[in-house]
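Presented below are the structures under discussion, each in the form of structure tokens.
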Structure P
Amino acid sequence: MPIASIDEISRKLGTEIGVSPWIEIDQAMIDRFADVTGDAQFIHVDPEAAARTPFGGTVAHGFLTLSLLTRMGAGVMLVPAGATMALNYGLERIRFITPVRSGRRVRGRFTLAAFEEKQDGQWRLVHDVLVEIEGEQRPALRAEWIALILS
């Protein structure tokens, strides 16, 4: 995560702070996620059956796409200088808008929506995140991601 001063982060409030690199969600990733979560619904893991659906093939789990926010945000989300730890505090207003078909690439677009010092050495950051699908008009998901940063 990029390091910035408190003033630098405050000046970014309400602006897009960055866009992550593209990440390919291939069938192997989808299958591994299904194994870990126990969610082996055919639309995720059975290409033949999924081909007969309106999706035309397998699609990633919504929660797989959501879980990639950590990877997407690592090079984008700003951290105050002197921070020792970043913690996920939660998510609000998560919407899975468009399924991500196997083999497609996604990336995260991050806007700093809120930044406040909760107590001495503890900051709360809220990012509006839009996950785009390469070549698609509509995004995969939109979420409000809350993080706590400790120093």
Structure Q
Amino acid sequence: MEEFFTFLANNAVLTGVWLVIFGLIIFTSIKIKMSPIKQLSPQELTFTVNKENGVVIDIRANNEFTKQHIIDAVHCSNEKITKGELTTLEKYKDRPIIVVCAQGMSANKAASQLLKAGYSSVNLLKGGMSAWVAAGLPTVKK
């Protein structure tokens, strides 16, 4: 144990970096847990759509959407959501919304915009369309 403390003392910069990384991991984990936007697995998405009448909103580019998307997904580009052009989504305002992007990275911003616009329950698909396809779940291909 004494060697461990000696190592920490001799490598103060490295120790500081590790403490900062550890702190950021804890902070991010708490932020995700406390967020009103929940990250759903592909199985949870299926449950939400089937049991709670949820709606899948696909924010990928139009060419990606037409190539392959989740069955009954509604396409609304990320740009439209960012600009607040939500007329096509108004009828889904009181239903659970699941935002889907390609990898699960850009859906958080769109989900935040929808939450600010007054949508009651906004979620996102963890891992995006890639996770859905990797799980072997059905898609519409054109």
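Read-outs throughout are calculated quantities, based only on the coordinates presented, and are distinct from any laboratory measurement. As the structure is a prediction and not an experimental result, all values here were calculated from the model. Cβ atoms are built from the backbone, for glycine too; each structure is taken alone.
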* So Rg/Rh (Cα atoms, Kirkwood Rh), for residues 26-89 alone, computed for just one structure, reads 1.18; which one of P, Q is that? -> P
* Comparing structures P, Q by distance in nm of label points 7 Å out along Cα→Cβ at positions 2 and 122, which one has the largest value? -> Q
* With FRET efficiency 1/(1 + (r/R0)^6) of positions 10 and 66 (r between Cβ atoms, R0 = 30 Å, to 0.05) computed per structure, which member of P, Q shows the largest figure? -> P
* Assuming 4.3 is distance in nm of label points 7 Å out along Cα→Cβ at positions 42 and 114 as calculated from a single structure, say which of P, Q it is. => P
* Asked: Where is FRET efficiency 1/(1 + (r/R0)^6) of positions 34 and 50 (r between Cβ atoms, R0 = 25 Å, to 0.05) largest, in which of P, Q?
  -> P
* At a computed 11, 38, 29, 16, 6, 1 (P(r) over Cα pairs in 10 Å bins from 0, in percent), which of P, Q -> P
* Asked: Which one of P, Q has helix-only ellipticity at 222 nm (-39500 (n - 2.57) for each DSSP H run of 4 or more, over all residues; to 500), as calculated from the coordinates, equal to -15000?
  -> Q
